[in-house]
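Some structures are shown below for you to check.
FYI, it's all coordinate maths here, none of it is from the lab. Values in this document were obtained by computation on a predicted structure and should not be read as measured data. Cβ atoms are built from the backbone, for glycine too; each structure is taken alone.
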Structure P
């Protein structure tokens, strides 16, 4: 599976399918075009040799010369060969062979073959039939037309064969396809570029889908973790409520000390008018002590510190402790209807490459040992201060670690 849910083989198929369709379509079209061209050339050639053969068979010169073959072959050849040569050049055929009723050649492109028996069967032609097809003779495989030569009375006195070599037909077809090839290549290039553009659009969509799926999965993990924590918290509240409602306050305090041990003294001593803030700082001090860190505070406020402000402080302090700091300092000041806060530490700090994205949901520099997803606290901080018209900035602390400064309106 890729990132969020689309199977990899489906993605690959969808990305390469347009290109595959283009290639197959162009190759198939080119093959059909080549076949059609070859068939057209063959049909044209067949029509040409047939027309030449039929036209020659009607010439009086051919009829009169064939009558001399039996008595004077040399005279017949001398009369007909120049005619055959002219026809070969003019009509673009490879040979014109004229033979008598016994199959003796009067003409042939090869002088040594004149006066000899034809190499293919002419019986059907001498019987008055015509032939059009491919046969192999002395010159090789040829597409040829054979027709009977008749005298004035209609009696068959010989045969006339006109042919073009199959190798020449194949060469003509190749030449025609060569003229078509640049268009095929052009169509293939244009089609491939277009399909690549489509594939790029699909890939971008896949990436957006994957990102959305990852965010949804992270939200599900976070929701599950928060639901589990909420359930555990409610269970503990029910226990505390039961103890307090039955007057067992000592047992309730002992239970609280077990599940969330607090230290005596510290920041709560001067915050009698800020019970929520005092409790928050007590809890944070306990958390940091468990992590091997110390918390120092500097508070100068007169307005009640609400839950959103304590949420910002809690997440920034907790983030510093979990990042490996040994000393965390928290300051909160009130001026002109605004809270100004600062949390600094002596930890390793945040890498410079992560400073622009550290407030994004899911981004964290700490290892997630729970498997429930991290990178939530700073996103909550950003949302909380922005909701109160303020802002938060990241810098380098004088202690050597990270410094977070925030401002938000007082409620």
Structure Q
């Protein structure tokens, strides 16, 4: 992923230097396990353990004469070892024992960064939802004013959605935190399963219960699917923030630096560029999830069709997801909310958004449901066309609007159960932080 959409802590995990350092760690752990089992002589281990991680440049030079990255790595790693030690490196292993076990470790670390970022955003959504729990604003369906709600309830919707994503991400992180050291075609013919158990335990990984030589790719598809869903949930939040920043709405304003310039031609512009960026990045995550599905079906015990795809989609998806989550958190922290503008927007339609209250009150007082609906609808249509208030139009039909009927608080008083659910979510998220 390009640097523009990367955070340093995530980008570092996907460097060649980190990959080769992890390969060395797997080789050292595997050799140590084989020494314990009496397969590899103990006097060879120290030379293997002390050998430095080969440079990327040296591995590339070796690859130019081998056309095989793993063999190039092994050549560069062992070239300065005594021959009696070098011959025991990678003993009984095949290429993807090294590649997939290392990948599982890196995916677990990257997954932890994404999970932490998602937890942070979820907490912020809860905090700001509670802050604005009683801040009235208009709810919109089909983009049209519907009835009053609160800005806090709007944010609570996104908080609970992201909490569901955390469940999916946690399961997906566990699914990919898996290695295999089972030798060619996964039969353990040349390496003991105890080596696999010990290496994976040291790396904090599970292991493939029945390997085929590679870790099953449905695991990676599960991860990218969870990232895509999470990206879409962040997009839903960001889209709402974009819509609320429109000039004619003006209910919130995303944070900008003092250096901000919104347009090369129009100095007045304050465009919702951060929100728009968050929406755009979700498209990458969805597209990459589709590519991950294509990687599940491999020929027989393995082929290499997935490899080139994964070199792009795994680092890109995790990097983009992490950037999107952290950027959304930055936006929410600095988001300016304008309760006065929200209140004015509720009144824009001169009472039309209270039509359901009046209609239901008429029914409660004995009116026929269909007749009451049609009466209020005709009054609302006339008021909208004439630009007059709903109360005035109803009065011409013999319906008197009582005090308090056109009050947004009538819509907001029966939400204690919703707030208690949000407070329970806040406690659950805080427990994760305290662990």
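Out of P, Q, which one gives 146, 45, 34 for Cα extents along the principal axes in Å as computed from the coordinates?
P
Which structure, out of P, Q, was FRET efficiency 1/(1 + (r/R0)^6) of positions 142 and 286 (r between Cβ atoms, R0 = 30 Å, to 0.05) calculated from, if the result is 0.00?
Comparing all candidates, it corresponds to P.
Here helix-only ellipticity at 222 nm (-39500 (n - 2.57) for each DSSP H run of 4 or more, over all residues; to 500) has been calculated and equals -20500, so which of P, Q was it run on?
Q
With relative contact order in percent (Cα under 8 Å, 6 or more apart) computed per structure, which member of P, Q shows the largest figure? Could the numbers behind the result be given before it?
Details: P: 12; Q: 18.
That would be structure Q.
Identify the structure, out of P, Q, from whose coordinates FRET efficiency 1/(1 + (r/R0)^6) of positions 222 and 326 (r between Cβ atoms, R0 = 25 Å, to 0.05) was calculated to give 0.30.
P
Which structure, out of P, Q, was mean count of other Cβ atoms within 10 Å over residues 78-85 derived from, given a value of 17.5? Show your work: numbers first, answer last.
On the way: P: 17.5; Q: 14.2.
Source structure: P.
Suppose you compute distance in nm of label points 7 Å out along Cα→Cβ at positions 86 and 246 for every structure in P, Q: which one lands on 13.3?
Computing distance in nm of label points 7 Å out along Cα→Cβ at positions 86 and 246 on every structure in P, Q gives 13.3 only for P.
Can you spot which of P, Q the value 37 was calculated from, given it is percent of Cα pairs over 33 Å apart, for residues 174-397 alone?
Value 37 for percent of Cα pairs over 33 Å apart, for residues 174-397 alone corresponds to P out of P, Q.
Given 2.7 as the derived value for distance in nm of label points 7 Å out along Cα→Cβ at positions 182 and 230, which of the supplied structures P, Q does it correspond to?
Q
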